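Take a look at these structures.
What follows draws every value from the coordinates through simple rules; no lab data is involved. As the structure is a computational prediction, the values presented were derived from the model and not from experiment. Cβ atoms are built from the backbone, for glycine too; each structure is taken alone.
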Structure P
Amino acid sequence: MIIKDQRGSASVLALFMVICIFSVGALVADTAKHFCVKIAVKQKLNISLRSAAAQLDENELKNASLVIDEAGAAQAFYEVLKINLELDDSLTPQAGSILNAGAVQVDYLKVVKPDEIPFTYTFGGYTETVDRVAVVGIISFPVKNGMFSCLAGSPETGTMYCHATVAPELISRPVDQI
């Protein structure tokens, strides 16, 4: 009978298991790489937004009021973002950038003014309420998927989004403590 001769079935099973293990390992490696890129980009976005939030209106600051200069904030944001992510003027990654699949897109950049507080916005399925003067930024960028991700049905490139909100804080101290 056919059932009597089982020689080689362990080899086929072992081969199948090795292929499965390597496939899962490759998918995990792709996911880990994407996660690391997202964390690095989010940190660089946060630094860019901190630079934007530091562009305070000096006349308002003399009155102990926090107001962010919109034009200065946008300029500082783009300058720092381009430097940190190694982008050219069209926000396309240059050689040496951690991004390599295409241009970065600034999907949302908003300076929240004192008269707009509380400010609620929605982007995609995400909603946030900002309760003080701040700068909000959302960027998106393409990432390349690995070979096994593509074999598993993922497209060659995907899009990642990074979001951050940064708010300056006015800390008053007596003159003798400065």
Structure Q
Amino acid sequence: MTTATTSQAKALAKAPTLAVYPGTFDPITMGHLDIINRALNLFDHVIIAIASNPGKTALFTIEERIEMIKQCFPENESRVEVAAVSGLLVNYAMQRGAKAIIRGLRAVSDFDYEFQLALMNRKLEREVDTLFLMPAFRWIFISSSIIKDAARHGGDVSELVPEHVNQCLKDAFSS
């Protein structure tokens, strides 16, 4: 290996790594936070990409979700970015220089859809990998939809979402 090649290899080895974690995050849950913290153990920087899903009616606006998520990471604000995205996620990941797309898996029922999505993203862009992470067992049963349903009917979801998110849910359903 020549000196120039060795220098290039060292520079590449030190380049910060970036991953994108997409979702609607309506609202962000403890399961999401667990996945993000696991991703921060693997990557230098994680972009939480809030996507709008035409198949879902959002409780919170994109701006409200961005603010809720930012409040979850005061100690890691230099390593966590929150962005609203539209279009093909894999294109966004490439434009940002991401090495991976993070996807959470809770159950076998998630796998089929996520596997197909990962294969399509790989077909569209071979440079971006999909990394599947499972939340800790204590969060494996929760989803934003289930949390919203419970909160809508007066259920206590305080252990399943950050405190400020719990307050936002209470405010949203207090009328």
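Data table
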quantity: Which of P, Q leads on relative contact order in percent (Cα under 8 Å, 6 or more apart), largest value; calculated: Q
quantity: Comparison of P, Q by mean projected area of the Cα convex hull in nm² - largest value held by; calculated: P
quantity: Structure from which 17.1 was derived, mean count of other Cβ atoms within 10 Å over residues 52-59, options P, Q; calculated: P
quantity: Read-out Cα Rg over 2.2 N^0.38 Å, for residues 36-99 alone, computed value 1.17, structure in P, Q; calculated: Q
quantity: Per distance in nm of label points 7 Å out along Cα→Cβ at positions 28 and 148, the highest-valued of structures P, Q; calculated: Q
